[in-house]
Each structure stands twice: as structure tokens, then as C-alpha cells.
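Heads up, there are several structures right after this.
Each value in this text was obtained by applying a stated rule to the coordinates, not by laboratory testing. Given the structure is predicted, the values throughout are model-derived calculations rather than measurements.
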Structure I
Amino acid sequence: MREREYVPPAADPKSKSLVRLAPLVPPEVHARVYANARASGVSMGKYIAELIMRDQLDENGRPVWADDAFGPQEGEKLPMTG
């Protein structure tokens with residue numbers, strides 16, 4: 001994946017300092033997120049935000065499940081700090 005610099009998005013003036021996240025996903029993933037969010041009693045945005053906040057990261061800042069999903073990362077990366 002090509003490295004890009006993070007540019008913070010502008011807050012949506014209509015929504016309490018929230019920002020838009022609009023990934024493209026397969027239809028079956030969209031349906032699953034909708035069903036899971038509905039079963040949880042929250043919006044799709046709140047559901048996805050909670051999943052991301054609960055993501056477990058390794059010592060390099062990479063999700064612990066990433067190797068299984070995407071394969072090993074090519075090249076060495078510096079650890080993320082925060």
C-alpha cells in the first residue's frame with residue numbers, strides 16, 4: 001500500500017464535532033454491519049467506531065489480526081507512537 005500522510009478531516013457542522021468516514025465495502029459486509037448495529041441498538045457509525053476503538057494492536061501499532069487477513073507486512077515499519 002502506498003504511504004500517505006494523514007490529513008485530519010473537517011468536522012461536520014451539523015454533527016457535534018464528528019467527521020465523515022466513508023469506506024467502500026462489499027454489499028454483504030454493509031448488510032452485516034447494518035444487522036449488527038441494529039441488533040446492538042446503535043447507528044452504523046457508532047457500531048464501526050466502537051469496533052475500531054476496541055481493535056487490539058501489536059507492538060508496531062498493527063492490528064493483531066492483520067497478518068491473517070492481509071498477509072505479513074512487507075518491509076520494516078517504525079513503531080507508531082501516540
Structure II
Amino acid sequence: MVSLKAADVRATIAALIDVPIDRISDQENLIEHGIDSFRVIQLAERWSKLTGHVVRFADLAAEPTLAAWSRIVGVTADASSA
């Protein structure tokens with residue numbers, strides 16, 4: 001199992017939508033940035049396997065923001081914010 005950091009979640013999303021990491025705010029709607037339901041399902045599966053926590057598609061889809069997804073995935077604090 002891996003402890004994901006907020007920066008890990010942000011980097012994953014930035015790569016998916018081909019946007020620089022610093023151009024995505026914590027509260028922006030990621031669906032509006034082009035992340036479709038298939039990708040959300042893939043992320044839920046990936047993060048569930050990595051963390052050992054159940055990450056549900058419905059939870060991610062209900063709150064499609066970096067802040068919410070970080071909370072749902074159970075990220076740990078980044079070293080710079082600790």
C-alpha cells in the first residue's frame with residue numbers, strides 16, 4: 001500500500017488533462033476540464049489498488065475537485081505543507 005500525497009493526486013490529474021500542475025485550483029470542477037466518467041472509474045480503481053482504501057467512482061463523481069478527491073483518497077500532507 002502507498003500513502004498518496006496531495007501533490008501525487010494533483011500531478012495525476014494535471015497529466016490527464018494536459019495542464020500544468022500550478023494551473024489547477026483545488027476547487028475547480030475537473031469534469032469541466034475534460035475528465036470523463038471512464039477516467040474517473042480508472043482513477044478510482046488505481047487509487048483503490050495503490051492505497052488499499054476503497055475509492056468509489058460515485059464519491060469522486062459527486063465532488064469532482066482536487067480538494068475533494070484528495071480527501072476521498074485519504075492523502076497525507078506534502079512535506080512542504082507539513
Structure III
Amino acid sequence: MNETNNSEVARLLENIRLSYESAYTAMHGPAISATHEFISKKLENIQSSHVQLQTIVGEHEAMKLVAETLDTANEAKQ
């Protein structure tokens with residue numbers, strides 16, 4: 001994978017992490033006031049980034065990277 005692809009993968013994984021954390025906070029934060037549309041949009045962002053990752057690294061590697069990113073973000077919440 002070239003440097004451009006590495007940067008794009010890192011950007012997409014960061015987007016997935018931020019979208020996940022935002023949706024998680026909206027659902028579990030102290031001021032639970034997020035709308036269904038807000039949370040859905042964050043999940044759609046994760047899906048979109050996942051699809052883009054698949055075109056760069058392949059389906060299986062993309063799933064692995066997304067799972068690792070979500071696990072890491074979830075562990076930070078505990």
C-alpha cells in the first residue's frame with residue numbers, strides 16, 4: 001500500500017472512530033437528547049467509510065480494521 005493509501009486509510013479509520021464516539025455519547029451521555037436522525041447519520045458515516053476502506057484494502061482487511069477501531073474506541077469508554 002502506498003503512502004497516499006495509508007493516509008486515506010488512517011483518515012477513514014479516524015472518521016469511523018469519531019462517528020462511533022459521537023453516536024455513543026449521544027446515546028449514553030449525561031444529556032441524552034440526540035435524535036434518531038443524528039445517530040443514524042453517524043452510523044451511515046461509519047458504513048460509508050467502511051465501503052471506501054474496502055476499495056483500498058479489500059473486504060476482509062476493511063472489516064478487521066473497522067472492528068479493531070471500534071474495539072479501541074469502546075475500550076477507551078470503559
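Of the structures labelled I, II, III, which one yields -15000 when helix-only ellipticity at 222 nm (-39500 (n - 2.57) for each DSSP H run of 4 or more, over all residues; to 500) is computed from its coordinates? Let's see the in-between values first.
Numbers: I: -10500; II: -15000; III: -30000.
Of the structures listed, the value fits II.
Could you figure out which one of I, II, III the value 38, 16, 12 for Cα extents along the principal axes in Å, for residues 16-63 alone was computed from?
On the way: I: 33, 30, 21; II: 29, 18, 17; III: 38, 16, 12.
Going through each structure in turn, the value belongs to III.
With Rg/Rh (Cα atoms, Kirkwood Rh) computed per structure, which member of I, II, III shows the largest figure? Working shown, then result.
Details: I: 1.00; II: 0.93; III: 1.02.
Comparing I, II, III by Rg/Rh (Cα atoms, Kirkwood Rh), the maximum is at III.
Identify the structure, out of I, II, III, from whose coordinates relative contact order in percent (Cα under 8 Å, 6 or more apart) was calculated to give 38. Don't skip to the answer; put the middle values down first.
Details: I: 13; II: 44; III: 38.
Structure of origin is III.
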